[in-house]
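K.L.:
The structures come next, written out as structure tokens.
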Structure P
Amino acid sequence: MSELKTRLADILRVEKELYQKLFQAAQAKNEALLNNDIDQLLEEVEIDKKIIPLIEDKELARTKTIAEIKKAFKIEEDKDSYSALLKELPADWSAELNPLREELLSLTEEFNSLNKQNQLLLKQALELNQLSLQSILNNLEDQTTYSRPTAEQNQPRILNQQG
């Protein structure tokens, strides 16, 4: 039984480390967005792409381990909430697992908040780029649009018709 507790605690620790790396990447993305540093932003997105599958693997391992714990302690399968699960387990389990869970929850809340801020910055950057592009297109249209008489007046002539 204690091997299940140790395995779950280890999974939570690794998840926490991965979320910390993801949070650091999100902070770097935030800074890149504020500095309009596209290269740095792309680097951080690549880091995300490497970390996210690792988190998904740990989440799957956590889910499987929790299923094993429920089976070992004969806990109803419908008790999906983590707090309900801990109430059914011995006290020493809560003492070890609750602090990890709280740290992980706190980190994911901070991450979600920063992600929302980054999403807003991206939206504003896209709107600014769209306005800039529209301004350039309008400027190009103004340069290529002309009236026929003005064009004829500005054309050089071989023979001066007035002479």
Structure Q
Amino acid sequence: MGAMIDDISSSHAVDATRVFAVGYSLGSMFSYELACQMSERFAALASFAGSMPVSPKSCDPERNVPLMHIHGVKDPIISYEHAWDWKDWDSVGTMRNIPSLVQFWRDRYNCQEERRTESEGEVHFVYDACEQGGRVEHYRLEAAGHDWPDTLSGASTHRVIWSFLSGFATP
């Protein structure tokens, strides 16, 4: 991934302080790997309908990259409420349920403040006052499954994600 960012940056005008990643499903899982292994390269990350291992082999980020996670409670593929076995590989193992995933990042970033906003069919959690510029946001979609939602909080999902991402830059 680092080589790809370097290659694109060498031939295009790229602000290296404003590189972002967004992942859906397996891509969401990859975004958490980026948060663990390449946090210095990404200003912020957003993920939808994914998770990460309960016991990752390695997760020692250089910086607390801001994260947004969106997930449907009725997701039949990646459970919201239950940990689940994805692959019977030593390197993967049991995957976190979503409350545990959010708590993992809150704890890692030592977030001190929580705001909660409820609207029709969703709950938006914001965890602030985190160490080293970290931030964790989570949208819990009560009626959604594994499909990409058209809207969040009455706005198009991609605009909500961009609004989150664009507020950050790497130091």
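Every number in this text was worked out from the coordinates using simple rules, so none of it is lab data. If you're wondering where the values come from, they're calculated on a predicted model, not measured in any experiment. Cβ atoms are built from the backbone, for glycine too; each structure is taken alone.
K.L.:
If helix-only ellipticity at 222 nm (-39500 (n - 2.57) for each DSSP H run of 4 or more, over all residues; to 500) comes out at -7500 when worked out from the coordinates, which of P, Q was used?
P.N.:
Q
K.L.:
Can I ask one more? Say we calculate distance in nm of label points 7 Å out along Cα→Cβ at positions 122 and 138 for every structure; which of P, Q gives the highest result?
P.N.:
P
K.L.:
Related question: With relative contact order in percent (Cα under 8 Å, 6 or more apart) computed per structure, which member of P, Q shows the largest figure?
P.N.:
Structure P comes out on top.
K.L.:
OK, next. Of the structures labelled P, Q, one was used to calculate FRET efficiency 1/(1 + (r/R0)^6) of positions 58 and 130 (r between Cβ atoms, R0 = 30 Å, to 0.05), giving 0.90. Name it.
P.N.:
Among P, Q, the structure yielding 0.90 for FRET efficiency 1/(1 + (r/R0)^6) of positions 58 and 130 (r between Cβ atoms, R0 = 30 Å, to 0.05) is Q.
K.L.:
Same structure, new question: When you work out distance in nm of label points 7 Å out along Cα→Cβ at positions 18 and 50 for each of the structures P, Q, which one comes out largest?
P.N.:
When distance in nm of label points 7 Å out along Cα→Cβ at positions 18 and 50 is computed for each of P, Q, structure Q gives the biggest number.
K.L.:
On to the next question. Between structures P, Q, where is Rg/Rh (Cα atoms, Kirkwood Rh) highest?
P.N.:
P
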